[in-house]
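**Student:** These are the structures in question, set out in turn.
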Structure P
Amino acid sequence: MIERWLSGLEQGASAQWQVGYEIARCGSLIKGYGTTNERGKENLLHVLDHLCNAAFDSEHARAEAIGAAHAAALADDSGKTLDQTLISHGAPARPVKATPIVWMRKPRQSASR
């Protein structure tokens, strides 16, 4: 994961320092533990795959798109803002993730109530 991020940072910085700077800032998407950590990693990889390597009119536009995606990912845990930002910059929204449904029996009520 770190190697992909550093590789993207190196490629971005070689094109323009602002792109490298915005990619470096995206490292802050990975925080916490458990599902928060996993969500941050998935968001970072999606930004690297779809904004860092996409065709833009200029490197400045690429830097703005990456910065906007970074801000959107931090602003909303549900990811709706990030998905809207990605789409507005020509990248696909993140794939819908399957969430299992866990069925539990309703606890028995005691007769004393």
Structure Q
Amino acid sequence: MAAGFLKDMAGDRIEIRSAGTQPKNEINPVAIEAMAEVGINIADQTPKVLDDEAVKASDYVITMGCGDECPWFPGKTYLDWVLDDPAGQGLDSVRPIRDKIRELVEALVAEIDAKN
């Protein structure tokens, strides 16, 4: 959901890499539905494994509770967004998670824009 919002807000101004330490085989269908409600299609995305190369190539690394599993390299800006996991939850529970992610992405875009 964060990558979907970031793409929608920043377009091609920000290169986006989205990955997880233990990704599922498919995007959560409820997350797809929740994002579709706000006009963002993430149905064509595929989960990817977070690897060292992706982190090395990034300026910002946004984690969502991955703890010690996430690679760490000096010189990167790390932000840990504490969010409920939408996995296994219904649409009514995923909407507030989606909305919080939107707020966090808006703040991130503003921060990046202020630095550039």
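**Student:** A value of 22, 17, 13 was computed for semi-axes √(5λ) of the Cα gyration tensor in Å; which of P, Q is the source structure?
**Tutor:** Checking each candidate, the match is Q.
**Student:** Right, another one. One of P, Q was used to compute FRET efficiency 1/(1 + (r/R0)^6) of positions 48 and 104 (r between Cβ atoms, R0 = 41 Å, to 0.05), and the result was 0.60. Which label is that?
**Tutor:** Derived from the structure labelled P.
**Student:** Here helix-only ellipticity at 222 nm (-39500 (n - 2.57) for each DSSP H run of 4 or more, over all residues; to 500) was calculated and came to -13000; which of the structures P, Q was it taken from?
**Tutor:** Value -13000 for helix-only ellipticity at 222 nm (-39500 (n - 2.57) for each DSSP H run of 4 or more, over all residues; to 500) corresponds to Q out of P, Q.
**Student:** Once mean count of other Cβ atoms within 10 Å over residues 16-23 is calculated for all of P, Q, which comes out largest?
**Tutor:** P
**Student:** Thinking of P, Q, which structure, once relative contact order in percent (Cα under 8 Å, 6 or more apart) is computed, gives back 20?
**Tutor:** Computing relative contact order in percent (Cα under 8 Å, 6 or more apart) on every structure in P, Q gives 20 only for P.
**Student:** Next question. Matching task: 0.25 is the computed value of FRET efficiency 1/(1 + (r/R0)^6) of positions 40 and 72 (r between Cβ atoms, R0 = 25 Å, to 0.05). Pick the structure from P, Q.
**Tutor:** Answer for the origin of the read-out: Q.
**Student:** Assuming 0.45 is FRET efficiency 1/(1 + (r/R0)^6) of positions 8 and 56 (r between Cβ atoms, R0 = 25 Å, to 0.05) as calculated from a single structure, say which of P, Q it is.
**Tutor:** Working through the options, I get structure Q.
Only the coordinates and a few stated rules stand behind these numbers; no lab work does. All figures in this text were calculated on a predicted structure; none of them were measured in a lab. Cβ atoms are built from the backbone, for glycine too; each structure is taken alone.
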